Structure P
Amino acid sequence: MKSDERIRLNKFLSMTGVASRRGADDLILEGCVQVNGTVVTALGIKIDPAHDKVFVKGRQAVLLDEPIYVVFNKPKDCITTASDERGRTTVMDYVRIKKRIFPIGRLDRNTTGVLLLTNDGEFANRIMHPKFGIRKAYRVTLSGELKPADASQIRKGVRLSDGKTAPAELVNIAGGKNRVFGVVIREGKNRQIHRMFRAMGYEVEKLDRVAYGGITYEGLPRGRWRYLTGSEVLALKEAAGE
């Protein structure tokens, strides 16, 4: 990066591993970011990384030397955040790495399965962006048998308060008594799986994310994690247009 190159503050924060760009915007709006000693709350400002000093909650944000990519098999009753003010168990109580990393997106407290973590904010921002359509696969257990008409609607898209969902892939899992399904989505609306089925009149009793962009938890027990391989990272980056 050239010494006189100015970049947006949220991009810089994502490059340092503090958060994704969206998360960086939240930190800025909350007044947690200082540039050269001045609190910044306006989005869209640019900085010179070579000369400006940026602090987040009192800690200086510096550019990364080595990116880290992790897959974690999240158990129930685990919060998808770096810390919790109420003292609840978080993913970081399981994924113990000296360098700061953060979860890519969120899984609800009682949702289990594949969660990716990194310190590479640009990477996180790209694979979460809906325009790249990264596949996320789930095993869903419903409160009742899914009617054929409702299954057809899930496959076509469901109208929610924040817009209609994109068509989802839906497969009936054998032995599940028409209550257990494999579902694949390519977007990331808040609590999307729960909301899609609730709109059809069903509650999701169990939700397990079995894959994120081809990354699974195969061979990884609940509560355990591992580093992604170079080929896995490359595949994700290629899927996200890098």
Structure Q
Amino acid sequence: MKKQNSKVVALLPIKLNSERVPGKNFKTLGSKPLYKWILDKLISIDIIDKIIINTDAIEKFNNINSSKIVIRKRINEICGNDVSMNLVIKDDLMNTEGEIFFMTHATNPFLKKKTIIDSIKEFKKKNLTNFADSIFSVTKFQSRFYNKDCEPINHDPSKLIKTQDLEIWYEENSSFYIFTKKSFKLNNSRIGMKPFPYITDKLESLDIDTINDWKLAETIVKSNIRI
């Protein structure tokens, strides 16, 4: 059994501009900017030692005063909407001490504090025994899928078996990724060579990418639904 550095660093990349929902990361959702929904949770979690905000909007964080937070100005080479997030992560890892990294997005406002804590604990157990080198959040599906040519992928339309008996499929939902510096270096990816899927529910996993996602998030906040 290998020894493990227990220090956990959260990575929260936040960019100024967004294509489909302009300025969404700093747009007010409910009573506070979108990015604050997840940041406040990360700050409150004791097992997270440090939070790295890699951003091209340094001026937006002048009032941040948590000792956990390190603001890093995003270098020009990795700015822009077409830049792979793995390049941003690589830049952070090259300039940050730590071994376990929890990466999430400002666009996941409803990710639960309990889920964050439980997933980190789960990763530590699985990584310590070499069962997994990374964990990523997924949404579980047992549905009938078709490809772009309307051909069935995972079922036979002539044999309508119950959906709960279909093969389980996982969708990467981008709520979070947990990995080590070592696993990332092996293939320059936040998902390692021995990944483990961590199921999160659909409501908690809402990723605000489009204007309809934003409207749904506003509806959830206004309805006071317990996430």
Structure R
Amino acid sequence: MNSRYAAATVVMLAFLSFGFVYTFLGDGLGEGGVVPPGRGDRAALAIRDNVTTFQKWGSMVFTLRYLTRYYDKAWYYTQSGADDKKKAFLAALDHALRHYRAVDLFILAHSNKYIAWTESLPEEHRRRLRLVYNTGCHNLPQGEQWLDLGAKIYVGHPGVSTSPVFYFYFLRRWTHGYTIRQAVEESNILAWRKFRQAQDITFGRLNAEQIVQESWASCRGDKQLRLEDFPK
């Protein structure tokens, strides 16, 4: 197998896998929804930790699809090591906080301490930090710390989370204009249904109840905020 054929095969399998994920997780939510008002006044950042190449690719393709459509400016960083991208991440976050009325942060990483990075930014800038969503396992307790830092909303998972399923539903609903409460609650329910479906498919080898207990997302802060709203 020559290198060109191998590369084409990898790309084809990646797209087929992505298509399968969309089919399995399909929720009936339209792909071309109306962009909520205020797009020019909001920005978003996402950071992906050092995982497999396919996970990095899938996270980036899915996330940027929404961030570039629903935000005026979006930055996306993929790490190759623990402190990789720190300088660029902080520079972009500080720029966004100084130039936009609302900034949303999506942390797509295992148990993490990006909050320690963000603490170094000026307090007056951090007040425009609106949403922090954290996929990290056992990172729900960070909620109060992020709120103290300036964030208006924090969403996280309590245990060893299977967060990609929740995130698929959550990002779509948040960008479509749901309140944060609605986005979290509906995404939890839809994820639960998919875990139950997967349990049936695997003849009980997958424990949906345990996965849900560990993954059930919670929200801290102003639960009525929507994408079009801005921090006061």
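Just so you know, all these numbers are worked out from the coordinates, no wet-lab data involved. Since the model is a prediction, treat every value here as computed from it, not as a measurement. Cβ atoms are built from the backbone, for glycine too; each structure is taken alone.
Structure data summary
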quantity: Cα extents along the principal axes in Å from the coordinates reads 60, 48, 36; which among P, Q, R; calculated: Q
quantity: Which of P, Q, R leads on FRET efficiency 1/(1 + (r/R0)^6) of positions 105 and 201 (r between Cβ atoms, R0 = 30 Å, to 0.05), largest value; calculated: Q
